Each structure stands twice: as structure tokens, then as C-alpha cells.
Structure I
């Protein structure tokens, strides 16, 4: 059966194809088409179950109503959560999200930008990989709306939404110190990226402010991309060789989960002699006995701010406002400690 066309709708409504096109693109009132005609055409569109050809529409309007989302790893609970929030909010505004993972590989990140360019996405949301600054700068220079999040690129003038990672780690470490802990370990991933660096600095500063010297023997930086077995082996080694550890701050929730597994393998339980805090929440931490305190990132607020910024840029009249006049938005949200 031949699909319904704009011409079929125009014939049925006894109006021109141009009139139907204006109404489909939300320009009916702007083009001074009467309300009864707009309502009649929309009723016929629903009745005939017309589905616009997105490719043809994008050629006419210059918009694809899609946003490219580039993250480190979409299976990571943090990125998966924020991607879902962004997707929900974008969908309500008529946009769809197309997302991919960089696996922290700058070459793959650049290829993803090229792929999204070919698809003519309307905007980009990027958790950047060090080394892709030139590509992001080019997008901004071309007037394409871009928001980076999670990881800031301080030398780049681009919209940014992030969290105060220094303060988050400081709060977590201070919480452990207030519990009387003196030998607080720190487990992180060996990535030279803004948010991980700031979490480590916040941990060290909280120790220094409490007069506790930093001990690199109870610090571990797990190689990015390590297998589950390799991570578990390193954590078992840490807990076995450093029995004085009375608490640990894990810089990501997946490392904290691996830490719980390592402790189980060693037949050690959390309690007065051993406590942990995870940066980022997870269902596991609420269900664990005893429940585990976390640094909670404001994912809902992050998604809201990101979409708000993009919407402002997408609705900007480029003819009236030159690209050079665009002012970039920098938003840093505060995390919170959830004590359990």
C-alpha cells in the first residue's frame, strides 16, 4: 500500500501542498494560516496516519531534530543514568538522542564527531576525551550548539555543565575522618581527566586539613579498561598488603562494587573497623548490609541544565545574532553526601 503523502493531505483538506508543509513544520500561525484550517489539516494528518519523511524534512528545514550524545562508556551507570534523563527531556521537546561511546579513545571520539556531522545532527552533548579540543572548537566556530559535561576543558570557550568534584571528594573524606578513620585509602582509575584529578585533590586536601599525612601505600590507580578479574586482583592485593586500612573512598561506583567483591573474597565485612564511601550512587549500595554512604551527583539537574542550554542555542536566530557574539555558559553544580 502506497504511504500517505503531503499531496494526499493537501487534496483531502483542499489546500495547497505549501500550506500543509507550513503546518507540519509548526509555522502555520507564523504564515498567518487560519486556526480552522490548521486544526482541519492536523485532524486529517492524524486520521490518515501520516508519518513525515525525516530525511526530506531535514533537507527543507535544515533540522534533523536529533542531538548527538558522546560519552566515555554508555554502559557505565553514571553515563547511562544521565543519558536516560537527557533522552527523556529531549523527547518532550521533539528531539531524539543518538549516542555512542568513545571508550576514552581520542581517535574514536573524532570519528564519532565525523559520523554525527554526516548525519547532520542539530547539536552535540559531549563528555570530552583529552585531545579532541580542536574538533569541539571547530563545531563551536561553525555555530553548532555544543555542551560538554562531566569533564571540563578549561582552555576552551564552550558551554559546560559539571559537578564540583573537588568538594564531593572532600565531603566524602571528611565524613570518614569524622567517623574516626585515620588510614583512609583512595581507589581511582588512571585517567588524566579533570574530574578524576579533582576527586583525588579533594581527598588529599581533606586529609591535610585534618592533619593526616597522605600515604601512597593505600592509594591505587587502576588501569582504565582493566578486566573485572584484573581490578579484583588489584583490590584484593591492596586489602591484603595494607591491613591498617580502616576506610576507602572509591572514585567511581563500579570500583566500589569491585571493592565489595574483593572484600567478600577475603571474607571481610564492613563495620566499625572498615568503612567505604563511593563517588556516585548505585542500587547495590542501598541494598547492601550495612548500607553504604555515597557522594550523589545531581544527575537530574545536570540533564535539565544541558537541555536548557541547547534549547536556547537551537532557538537562537542566527541571522540576528552573529556567532562571535555568543556567550558560553559555565555551570558547576554541587554534589551531596548521602550518609547511610
Structure II
């Protein structure tokens, strides 16, 4: 399985995209859109009112690397952040941003966000979160190994890059918005876990003290639970799935053995009428494995069930539909994504058959 924390400009990755965030989004009317970087641009598929899909259509990008981060606010606007090579030197990149305001509509023009280190080679893959006021926050590991963020202003435009400090952080951090509409950023370190959190709307996130823990870099996933607090999931060095929720005073807690060795994916959905957390991971034999437990009830542990076909490299995203049921999408290599929905009216989590949207 590919190490998703590596640079997307590294040709050892081949053509497979590197994805971050909710690249499957749901519009206000309930229809879904899926986004992938392809051939130097971003392409989008759109779910039609009858349930079929149209696309892919180009959203531009003008020479993007095969990386894409996606975030969505409560206003349902979709924010796309990519990396584009610059003329500053071998491997130098800048961050670029575009926004789609309505399902199926063109995206606004791509705009440069620069780089936290000015002209710089790749230092890490950005993560995106949108606060309750619709302000986008783009986080990335900087050249010093800490975290920097660039945030939108209330009246339009962007603040300069803010250095949030730190060192030796994971190149693939995870950004999330909590139940209060404030933004949080999670990363790992050779010696543990680190969180950056807003304490009031519009403020700079604050770095908290490093929590000593055994962590495998590049495996982090986070969800906001029914309490409004965030739970982080990750793999420790022994291959156990761990959870940590500082605002719930939950210390790093083992849930069970991982299905594979790579990145986790997570979302909340309704199962049998109650809120559950679903975790996904590519299994050792290449299939997508799913496990569920009642949200914020870590003592229930994990039981993995595999679904779909075997793939060499698999990326996934989990979200919920208007009815609260799980919707999952998987992408193998650069091919069109595959989608499966939770079957309605069944006990437990049961998916309908996988089908291509291409």
C-alpha cells in the first residue's frame, strides 16, 4: 500500500492521486459531487436528480500535481486546495484554491495561496477545514517541521500565513470542525500526538502540549461526534487502532487490531436509528474493510468486514446522505470512483452493490 504521507510530486507514486478530506461532498439539495486530480487539473462527477451521474467535467487547475484536499462548510460550499509547481526551483510548489458554490456549477477561478515558506519545495500535504462562519483554514507542515495555517478573513481575502509552531510533525495532518464551529488540526510526531485548536471564532489555533503516544504517521482520521467533540483515530506502532478525544477526557484507547497497515477513513452515520462511527481501511489483501461502533462508545471495540474487489492501492471517503445513511466511495489508481450506499431498512450496516460513477 502506498505511503500517503509522501510528496505527491514523487514519481514513485505513479499516476495515483493523493487525496485529503471530503472529496465526496453533498449539496444542499442532497445530490453528491466527487472530485479527483487528473492530468494537471481537477475533474468532477455530479449526481443527477434521477440518481445517475454526469461527468467527469474539468474544473481547471492549470498544471496541478496529483494531490487534492477538499473541505466543505455548513453553507455547502466546496473548497478545493491543490499544489502547483512553480518556477522557484526543482520541486517547488505553491498552494492554490478554488470554490464551488452550487452542485453541478462551475468552480470559481483558482487563486494562489503561496506557500508558508515563500518559495519552497514540498514540505507536506495541506488539510482543509471550514469554520461555522464559512471561513476556510488551510493547514500544512512548514519547512521547520511545524504547522502553518492560512485563513480567510471575514470581509474577503486571506490573512498571511500564521506559524503555529511545532516540529517533526506528520506530512499529512488532519483538519476538522468541531460542534462549536471551531477548527481543530491533528498531527503526529515521532514521540506522540499534537493538537492545534481554536478557542474562539476567527482566532489563531493554539498548539497544545505534545501527548506522548505510539503513532504510525500517515494513518490519522478524525470525526466530530454527537457531543460536538472530535475523536481522532490512528494506528499505533503495533498495528492497533487507537482513539483519542481530549475534550471528552478520553486518553489514547485501543479499539482492536487494524485491518491493514495504511491510513484510516472515518465518518458518522445512522445505523438502526442511532449514531455510529464507521472506520474504513484497505485490508492486507487489498479490499476495503469497514468496522462500526456506537459513536463515542469506544468500549464496543471493532470487528472488520471486507467489501468490494481487491486493489493494489485504494483510497476511500465516507460520508452520510440526507437520510443519515452511510455513503462510501473508493478510488483505485486514477480510474473512475466506485460508490456504495447503505441499504435502507436492514439491521446493522449492509451496503448495496458497488458501482462505477464513470
Structure III
């Protein structure tokens, strides 16, 4: 009679503990093991002919079709809108979501990425650019699990992407203000670090338009300190960046005629700070944001902003994953085709009540 292979035998062959074998074979998703350890255990189990015990399955139950979504934070409505788009499409197709909120913490991002080898979701969606130090790991995962990234177009990645040209967004914002005669302006942003290139691209696009007019030195860039990204984001983190840095702008440069927020949340902080200074918007200072979030459309806010179809991007990212899954299971040929999807939307200026002609232009 053939001896029944147990977890003890596998542990001895793989050179790991019995508890490690048990957790890997039972897909304990809350534990983190390296890819090498998982492969070593799975290979030992296969070589020894291990047969997992049959489990009773209740009638009507089925394995959950799971997608994983990586988010840097959930305090900015932009990411909530992306999630809304992803979830609406996933729900239509019978998929569940597991959201990994990295809080822009490299250790958290790495921990979640390592969990993917055990979780084995059917697809992974990044709502931001993966950190450069993990790009190899993301691309390696992408060879086994469909990965889509909602990313900045200027980043070169060998994965499917719903792209955002942040430089173009910046140019659209600048052109609107230049047409209104705003030649002395301030731009308020979160930390412009190497890790957050998408932010810098938006600022660079804005500056380039002013440079064409010979006005680059008339643009004041106010960026928050890098430590802010190291803290856990609070619901008002970006609002406070706009609020506090506007105080600095008004005190140091009272002649600015427009202040731009890198996103709508920052713009809301800008507007509240100007209100405290009793500076009227837009007759004295114009304000502009980006993302066209729900609050921007409210009548008492009426923020001029940029629409770049965030919810649609979430749906498209989910669609890319679905196509990849379908491709994997198709039987048209013995060799599955290699395809890379790239989707991009043209940004649209939404002019509302917070921008108007500059004071000096109005007199003319």
C-alpha cells in the first residue's frame, strides 16, 4: 500500500517548516512568503505526489472571481472615482474586488505585491504608477496574472495601461489662464518628488506654456514638503496643502491674479484660504483645479477644472483585464497572442465660476 504523503514529508523535502507548508498549500492569504518559497513548496508537493484532502463543498457555492486594485490613498475623490468605475464593470462581470491601500508606503506596497503569489487573483489593477523599485516584480507578476495600470503616459512600462498625459493637462490649464490675461500666477502642488513624477509632469506642462510666452519667471511653484507623503493621508491632507500654501502665496506675492491647484482637493483649500483673506474669487483672484470631482460641480463651489474621464478610465482598466482573461482561456490557437492595450482620453476644460479675466485685463 502506497504511503500517504503529508505536510511533514513536503516540509522535509522543501527545507521549510510544516506550518509554512500548511499555510502555502491552504492558500492563507494573510501571510507573506517569497515567490521562491511558494514555488519550492509547490514543487515538492508535486514531485512527491501529494494529494490535498477533498473538502466538502456546499451546494450553490463557487470560487470567488477576484480582482485586486492597488490605490495610494482613499482620501482623494479621484481614486474613489477610479474605484467606482472599476467596481461597476467588475460587478457586471461577476467579479469581486480586493483593495490594497498602500498609503504611498513602499513597505506596504511590497507587502501587498508579495501577497499576490498566494492570492492568485484573476487580475491586478494599479490606479497609480508602481514604484520604480518594484517594476520588475510588477512585470514578473504580469507574465502570470493580467496587470493593468492607470498611469502617467511618460512612464515606460511593459504592461497594459490606461494612460494619462499629465503634461497635456498642465498645458490646458495654462492656456485657459493665459487667454484670460493671467500673467502672474501661483501653482500649488503636493510634494514634487522623484517617486511622484506624474505631479511634476503636470507642473512642467503648465510651465512650458508660460515659457512660450516668455513668462516662466512669473509662475510661482509652491510644493508641499516631502514629509507629507511619508505620513498616513488624512481626509483633509490635500485640502490643507492648498489652504496653508495659499496663505504663503498671498503673504509673499500679493500681486498674483490666479492660483492653480494640482487637483480639485487642493483647489478647495485655496478657495477657503482666499475667503479668509476676504479676496473675491474670481474678480480678484481666479482659482483652478483638476479632476472634475463631484464637489467641484456643486453650485456654491462652481470650480473651473479639467475633466479627464476618471470613471471611464476605471471601467477601461477593468475591461483590459477581462480581455486578457478571455484571451488566456481562448482556444483559437496553441500559442496565445501577445497584445498590449493602451487607452487614452483627451482632457476637456470645464469652465465654471472660479476663473475670469485678470484685473488688469478687465480694465482694458
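Who wins on volume of the Cα convex hull per residue in Å³, for residues 24-95 alone among I, II, III, i.e. which is largest?
Details: I: 125; II: 79; III: 148.
Of structures I, II, III, the maximum of volume of the Cα convex hull per residue in Å³, for residues 24-95 alone occurs in III.
Taking Rg and Dmax of the Cα atoms in Å, for residues 160-295 alone from the coordinates of each of I, II, III, which one would give 14.9, 46?
On the way: I: 13.8, 44; II: 14.9, 46; III: 14.2, 48.
Source structure: II.
Here, each number is a calculation from the coordinates, and none is a lab measurement. Not measured: the values here are computed from a predicted model.
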